[in-house]
1. For FRET efficiency 1/(1 + (r/R0)^6) of positions 5 and 149 (r between Cβ atoms, R0 = 30 Å, to 0.05), find whichever of I, II sits highest and give me its label.
2. To which of I, II does the computed value 57 (percent of Cα pairs over 16 Å apart, for residues 117-212 alone) belong?
3. If you work out distance in nm of label points 7 Å out along Cα→Cβ at positions 533 and 565 for I, II, which one comes out largest?
4. Of structures I, II, which gives 0.40 when FRET efficiency 1/(1 + (r/R0)^6) of positions 301 and 421 (r between Cβ atoms, R0 = 25 Å, to 0.05) is computed from the coordinates?
5. For the read-out helix-only ellipticity at 222 nm (-39500 (n - 2.57) for each DSSP H run of 4 or more, over all residues; to 500), a value of -13500 was computed from one structure; give its label from I, II.
6. Comparing mean projected area of the Cα convex hull in nm², for residues 157-348 alone across I, II, which is largest?
7. For the read-out distance in nm of label points 7 Å out along Cα→Cβ at positions 13 and 37, a value of 2.7 was computed from one structure; give its label from I, II.
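Just so it is clear, none of the values below were taken in a lab; they were calculated from the coordinates. Bear in mind the structure is a predicted one, so any value in this text is a computation, not a measurement. Cβ atoms are built from the backbone, for glycine too; each structure is taken alone.
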Structure I
Amino acid sequence: MTDLTLADSFPAADREAWLVLVDKTLKGADFDKRLVTTTYDGLKLQPIYEQSAGADVPQKAAQGWAILQRVDIPAVEDANTQVLRDLEAGASGLSMLLSGHGGPSGFGVEANTVEDFDRLLDGVHLDMIPLRLDAGQRGPEAAAALLALYEKRGIDAGSADITLGLDPIGQLALHGTQVDQKNALDVVPAGSSITAFQADGRAFHNAGASEAQELACALAAAVTYLRWLEGAGVPLATAVSQVAMVLSVDADMFLSAAKFRAARLLWARVQEAMDLSPAPLKLHAEASWRMMSKRDPHVNLLRATAATFAAATAGADSLTMLPFTSAIGLPDRFARRMARNVQLVLGEESRLGHVADPAAGSGFMDGVAHEMATEAWRRFQEIEAAGGIIEALSSGNIQCQIAETKEARAKNVAKRKDALTGVSEFPHLAETPADVLALLEASAFAATNTLAPYRASEPFEALRDASDQATQTSGARPKILLANLGSVADFTTRATWAANVFEAGGIEALQNDGFEDGAAAAAAFAQSDAQIAILCSSDEVYQAKAADAAKALSEAGAKHVYLAGRPDDGLGAAGVGTFVYAGCDILALLKDAHALLGVAP
């Protein structure tokens, strides 16, 4: 067979030639505004990158990743049934959440003693699986009980793959609790290399932090734990193996992957500063609570797929995917299976688990990872200069910085610049509620200077909840008439977009085949049970008919007339109350619409 090298038949591509073509396409438009994306850290993401010479990101210890199934069913016997089923059906190990863990998901296993853990892990070969403990403020006591179980079964915990999950700094961030260094250190067996501490970025991420902020805070916590261990007489070469890191992974595949690669760069830099040969960081990924939606929860499966892809290509050692109904309540067997199967499909059928470093050579991934690591290192140095992570949290400095990022995120969510599929975009008013074992109750995060977790979809979900409540009370959902003017070609695009906007707030959009003029639209409005209307058509039709239509709709009883399009002073004077367009504050608009319709918040 002839070896055809097709690339040799074409001239070599270079950036200068590409820029010439881009300039012709943009026709004078600003390159940065059109093609460059700025992250919440201020990093500039370019539209194209050249292939990197070769990745210098430190590699993890083993190929592939461990699928750690979340264990949080409260009753020990029921949790044991779940554990055995999950391990038999493809899970590599377990991530155990105990009651009182303090995270946003609420549920946890009621295990406190050695006997409780023995029943919880009955039938489990602890020397054969990786296991993580997430006990929150009860961390030291729970870790001691778990280690006692290993001893009871004659298993050397130091040789097993276990992470005790001690993270008093994370509890300070979440709940403002006092950091008890001695109590945490007393749990670590003398002379053992067991992974005792976890520097947890989830508390910062779920409160709204940027990628670099999460990395900086997790790194500062990890360095603090190294200092504790060194102060307790543990050699630094041993201490680095006793500290793991947990980061959130979300549906932004590329930034999430860059974040995990940046974490390994930062950990190597810390060890170099300690005159150590860099050892691999034990890096665990968990699906972002912030990205999960309560509405249209099956979309969370798509988010989970993107997040799994990111963690896998970036080199996470282990991954816990939140079941797609986690924001609603305690997941059932099906939701847990799907959380596991998303990873199995990507790992085995897509073969992501069979490639040592899938992102190697990507100019984008290497370039952004290095830029992100640089920004995170700068922020880490600021934390250290302020006295360390504990002092920075106690003073509220970190909380203020993250609050600013959260506010910026909230503005973009409100304007749908950060689109939430199934919530702010493409809502489904007739969705069927997903099944859960128990509904989630709100967690309390009331302490001063704490980082309260949130989900980005909450503001829109609150509007949907209010609409549902109003529907139950009155028997009819709040409605808006799409006052479509002209032909189908004139109004379809804007009518579809407008329906999407208002149904994101639980306001049903009444569809139609269009109206010849304002009088016909007003007559249809009078026959409907809508109280508000939105004009939808082309700019040309608006100039000819929108003013008369707005007047006619108002005379027909419309409390407010909207128009799908950019503001126009003339149409505003003619009776259009609000212009709805891409980039406007959709959330504020929907809140005002609820007030007009008498929907109680």
Structure II
Amino acid sequence: MSKYKMHLLVCGGTGCRASASDAIVENLKKELNNQGLDESVQVIMTGCFGFCEKGPIVKVVPDNTFYTEVKPSDAKDLVEEHIIKGRKVERLLYKDPVKKVTVSDEEGMSFYKKQLRIALRNCGFINPENIEEYIARDGYMAIGQILSENTPEEVIEIIKASGLRGRGGAGFPTGLKWQLTRQTKSDQKYVVCNADEGDPGAFMDRSILEGDPHSVLEAMAICGYSIGADTGLIYIRAEYPLAISRLLTAIGQAREFGLLGKNILGSGFDFDIELKYGAGAFVCGEETALIHSMEGKRGEPSLKPPFPSVEGYLKKPTNVNNVETLANIPAIILKGHKWFSSIGTEKSKGTKVFALAGKINNVGLIEVPMGTTLREVIYEIGGGIKDGKKFKAVQTGGPSGGCLTEAHLDVPIDYENLLAAGSMMGSGGMIIMDEDNCMVSIAKYFLDFSVEESCGKCSPCRIGNKRLYELLDRITQGKAEFDDLARLKNLSEVIKDTSLCGLGQSSPNPVLSTLQYFREEYEAHIIDHKCPAGECKALMVYSILEEHCVGCTACARACPVGAISGERKLVHSIDQSICIKCGACFDKCKFDAVLVQ
């Protein structure tokens, strides 16, 4: 039994560490020591709580008080008020922006109410660098159970019956992938964890690895037993230093406890794990490109078949699952396939982790049952659109997905529904846009990303996406023709049909979805030479309203290129041939004399 009567859980994810959660931990420990309380109150740095918008977070256990936006200087008040006097520090409690009430725990927060945390079950609750805390939460019970009670075939049947599908984007049935790899005869097989998370705005896998690395290690060992592999490889991008550090710590501890390595739990089963580092290429999220990168080759995809389950790493049968998929495995083994399959929709079982980003009040990491609607995610969990603006679109699936509109808000989130709507699940990035976003510019942004990240192996992706980007750029510059809309659509369809891998096959999705749902914006750019959202600089026109201008010269002095002329106390004018549309004049004018059209 723990000697501590109280625990202070401090968010230790990358986001909160960037906001000085390390210093919060140190200051809390110092204050507790000064008060002689360090023997009865423990400070623990955990993983991500998910509520990134309100971080850094400090949670007090066992009374579950949830403090938000904590600063290192708040440590003194937290110890003196909450720990010693038993009074909550009101100014650090969450204020519900809708109900205008103070909430002291997660249960009363709309952000958490509709969440069901399976993959994220331990994040924000345990110290990810202490294996004993993972074990206390039934960690490594699943591997112990299958080694003593189940054959490999039985484990595969459990995963198949659960309905778990790959959370990396494609949604392939996990149990079937394991079965195919097991059926392939070989003297050596590999388990690969895909931790190459490259979608803009995505941080799901990183947060799991930072907050609960042992769940992934245990799942890989379970997979290894099931398919007949003794080696696991985690392919992780080098830009994730905290996740790498915690994984290395977890692997070392698991070996020390006999949970990795030779003869695990006296069963005769051998399995060990090592890390392979990626250089941040988005295309290496595709499993064959990932495997080539691990082999020291160029990160380029290859034609399938053969699939990795037949010929993968070093030409041996290889099973590739992403981080979130694996994080579900121990819970499925312990709680049963019927429990997991009872959650979600008919064809999409369980939960899905999403990274909410963009023009939304509650930026953060969430996990919801499949079938939850976009409206529930955006307006209840996400708290609605920032600054009371009007919702315009949501991009699901990252650069490979599409932009969905207000008409799709009541669509239940699952693989089939999102595909039918013109988008996709993807790995779980969800970017929210408001009325100030230009959808042509959004499509152009994602195409720019795809062009940059293309490996260049196949010409439809290498050349086709560049031509797509050029068409979009012409539209945002006001230089396009009406026929360019047909060219956009035709070229997009050709790229989808002829590209080698998923990057090229899905890269036109943002173009096709915005063209379908926001065609009037494209037409406004081409026909009227106007950007309805006022975002495309080339189509902006700055002018001075004669009736408002007092000749104060503030705009002229602010202009970096000398495009504004006029005598003091006389009406000024803007030379459109010189104006770079930087907005400095608009920002400086106190008389609303600068008009932007």
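1. On the way: I: 0.00; II: 0.20.
Top value of FRET efficiency 1/(1 + (r/R0)^6) of positions 5 and 149 (r between Cβ atoms, R0 = 30 Å, to 0.05), among I, II, belongs to structure II.
2. Working: I: 57; II: 69.
The structure behind it is I.
3. Details: I: 1.6; II: 3.6.
Max of distance in nm of label points 7 Å out along Cα→Cβ at positions 533 and 565: II.
4. II
5. Numbers: I: -13500; II: -9500.
It must be structure I, since only it matches.
6. Values: I: 11.4; II: 10.7.
Sorting by mean projected area of the Cα convex hull in nm², for residues 157-348 alone in descending order puts I first.
7. On the way: I: 1.9; II: 2.7.
This value belongs to structure II.
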